[in-house]
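As structure tokens, here come the structures.
No lab work stands behind these numbers, since they all come straight from the coordinates. Note that this is a predicted model, so its numbers are computed, not measured. Cβ atoms are built from the backbone, for glycine too; each structure is taken alone.
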Structure 1
Amino acid sequence: MGRAEIVARAQQAAFGKPLVTNVLRSILVEAMLAEALAAEWTWCAADYASCDFVHRDGARLEVKQSAAKQSWHNPDSAPSKPSFDIAERTGRWEGSIWIAEPGRNAEIYVFAYHPVTSADADHREPAQWRFFVAPASLLPPGKSLSLAGVKRLSAEHGFADIASAVETIRSRASA
């Protein structure tokens, strides 16, 4: 067995089912956004990256996701309550250099929510996700934000219009 077969096997185990575990689901959402966003955005998420995307003008974007139906749910499970991590950080990594700069590590936040709880739920399907875009300056203090809190900050967007929603926030922030 070679590297390609091992990678294919790992990919199937991680992403081969409609419901993807919480720790890997963010990769799916980031991949969706990498496809949707303009070429001016670079997907830079990695182990200790300070944000998920960087615009060519330096604007940083962070993606947070939550889903109503979890990979570990049984058929009788109630939907999970959506919650998004918005905690301020003590600093960030820029390559291998630690910058002690307390605060949020991005100017733009995209909150992605997968509301589908039926048997058709598929975290891999971009059309099933709902997106909300907000500037970091509007985020309240605290460590997490509920879906209701997210909806107070932003209108809901589908996959087809997420890029224009991000661009609107980015252009306002840079003005």
Structure 2
Amino acid sequence: MTIDLKSFVRTIPDYPKKGILYRDITTLIENPEGFRESVERMASIHRGLGITHVAGIEARGFIFGAGVAISLGVGFIPVRKSGKLPGETIGQNYALEYGVDTIEIHADVVDGRHKVLLVDDLIATGGTAIAAVNLLRRTGVVLDHAAFVIDLPGIGGAEKLRAENVSVDALITFEGE
């Protein structure tokens, strides 16, 4: 029996602002079967590809990325907001609707010997994911796969990521939203 993961995702209208349909994954991760199934599906798609690390984007990407890393038996790289990691870091700026933000990883965590899978809960505009790809690739890693629980294809982020030569897999699609 296949679990319908989409049925576990709650939609909250007008959050965080009017006109937005917020796709809430907390209802998915609160369900043990749904959470386990989502992590295992993401891991199984990428098993056998030589992945050495999973990079999860703060914060919800930590939830799924850590589980995928455990399932694949590989290390986990937290991609954090600026100023959150101790020690030497490298960062990548990216544009927001009104300004610029920065994400960081530890400077010494990976290099050209590693193959990284990027994981997050949702791909919408793709801005943060593309910044994470660029940041990780600056270390010399191979990063040509990304996994998301939800894709909002109408917004175009997955296509932008594919244009960066990254294969994109999503477990759930919400068309036109």
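Figure out for me which of the structures 1, 2 the number 17 belongs to, where relative contact order in percent (Cα under 8 Å, 6 or more apart) was derived from the coordinates.
Working: 1: 21; 2: 17.
Of the options listed, only 2 reproduces it.
Supply the structure label, taken from 1, 2, corresponding to distance in nm of label points 7 Å out along Cα→Cβ at positions 126 and 142 with the calculated value 2.2.
Details: 1: 3.1; 2: 2.2.
The read-out comes from structure 2.
Have a look at 1, 2 and say which one yields 22.1 for mean count of other Cβ atoms within 10 Å over residues 54-61, as calculated.
Details: 1: 16.4; 2: 22.1.
Matching structure: 2.
Taking Cα Rg over 2.2 N^0.38 Å as the criterion, which structure among 1, 2 has the greatest value? Please report the intermediate quantities before stating the final value.
Working: 1: 1.07; 2: 0.99.
For this comparison of Cα Rg over 2.2 N^0.38 Å, the top structure is 1.
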